[in-house]
Structure 1
């Protein structure tokens, strides 16, 4: 139903799919306040990424684990620049493909491929649990990683299962560029200019906390959260909020951890709230 969010101001922190999320919210009548958490860049040194692509082509992997959709898109981007995209797609078609949540699966479908299995929980722990049920002894396993994360638990678990892990990190984050926008967003929440903040991955929670601490605004951030509806896309985000002593007000029902169900849940919750206090 259109116009469910008329008269509301929604703060979004999405970067990889910011345009899509903003469009969906605007279609429901929301005024969208955008605050990207970081800028995404290709890996600063493309040589190791290209070498991984060529290994995957020359000797197709037994298994491929994709942690993010952005990771596969960056791999395909470099492959296209090197004239290897067709060969890489053909090679990956021969591998069993596993994804951490739905976003990598969407990226696979963009190149005509399908995941054999997706985690029930879109977390590293969920990946470990999913792969722990498989016999990986002697398997060549390609592992696409993402920045700003300690992946030792995952790589250690795979090695313990006997897998020959070939990891690749195809992109990098530039978080400092977004700090000024984050501080402004915190001020907007404190002043009551935001009805709801929509959190779509746990890294956003961490970045908010880190940036607030770096700029002496952690107390203001917590005050802003107190007067703002906190919408979480799923349990990973809600767990990260809880780890920092923060609540989740609304989340999609029935394990539908996607943008549209999140928007529906936000609309229902905001309809029940009283108008926000006027800014002072």
Structure 2
């Protein structure tokens, strides 16, 4: 099996290093991941015909490592169009993300965006995340439990176009995880998201400081103030037993299934019944 592995935390992150070790028995791996941290990029791509740096970092038995100085989705595009072409990988795996990608966080995630890019190309695609932001997070439970989940998802992967499987692990030892549950997205929102920038607060999210230097932080111009997005999460699905956020907090691994095509045929039918269509 030809496996393309990427993430949004950067090629050096512990999560992607762990995922590569998990995947070694399954086939030939190509890692093409961002040069620097790229959280929150969703399916953004690098446009504008500006130069994009790419580097083949190293080759190991069964694994080639590349970075691209761009978004996670751009990494997958480059892998498909430049490394594998005219063939395609058999599987796109994105992760293991440092931090959960459940609920409406799904909409912003670069990890999910990379998996979505694989699905856009018609390739079975899976995103994997651990609900822990620290750079040295403990991925041992993912290493132990993900292979069985992966094998079931590969064997039973939907043939429908644009299917993405989103797997989230709680930050617990494997012995404390209660099981695996199919879930739906929790409805989440953030309040007071913009707070004055503070280096100490930023450094607490140590995964976001990896691969960065002081030069990456712009010096404010006269009259400018600097803010950072942190915010407080509000769970509007707190009473929903199927919501992924709740199940993760109860100690379950969650799998949620998403379609790349987001059209709503039921809403089309509702509006049609109201007579919104017409011939001009």
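So if we calculate FRET efficiency 1/(1 + (r/R0)^6) of positions 147 and 235 (r between Cβ atoms, R0 = 30 Å, to 0.05) for every structure here (1, 2), which label has the highest result?
Numbers: 1: 0.85; 2: 0.45.
By FRET efficiency 1/(1 + (r/R0)^6) of positions 147 and 235 (r between Cβ atoms, R0 = 30 Å, to 0.05), the leading structure of 1, 2 is 1.
For FRET efficiency 1/(1 + (r/R0)^6) of positions 27 and 75 (r between Cβ atoms, R0 = 35 Å, to 0.05), which structure out of 1, 2 has the highest calculated value? Please list the in-between numbers first.
On the way: 1: 0.65; 2: 1.00.
If we compare FRET efficiency 1/(1 + (r/R0)^6) of positions 27 and 75 (r between Cβ atoms, R0 = 35 Å, to 0.05) over 1, 2, the biggest value is for 2.
Can you say which of 1, 2 returns -13500 when helix-only ellipticity at 222 nm (-39500 (n - 2.57) for each DSSP H run of 4 or more, over all residues; to 500) is computed?
Working: 1: -13500; 2: -6500.
The read-out was computed on structure 1.
Out of 1, 2, which structure matches 1.00 when FRET efficiency 1/(1 + (r/R0)^6) of positions 107 and 243 (r between Cβ atoms, R0 = 30 Å, to 0.05) is calculated? If you can, show how the numbers build up before the last one.
Values: 1: 0.60; 2: 1.00.
It traces back to 2.
Say we calculate mean count of other Cβ atoms within 10 Å over residues 139-146 for every structure; which of 1, 2 gives the highest result? Before the final figure, lay out the partial values.
Working: 1: 21.6; 2: 18.5.
Largest value of mean count of other Cβ atoms within 10 Å over residues 139-146: 1.
Hey, mean count of other Cβ atoms within 10 Å over residues 51-58 derived from one of 1, 2 reads 17.5; which structure? Could you put the intermediate results ahead of the total?
On the way: 1: 17.5; 2: 11.6.
Answer by label: 1.
None of the figures in this text is laboratory data; all of them are computed from the coordinates on show. Note that this is a predicted model, so its numbers are computed, not measured. Cβ atoms are built from the backbone, for glycine too; each structure is taken alone.
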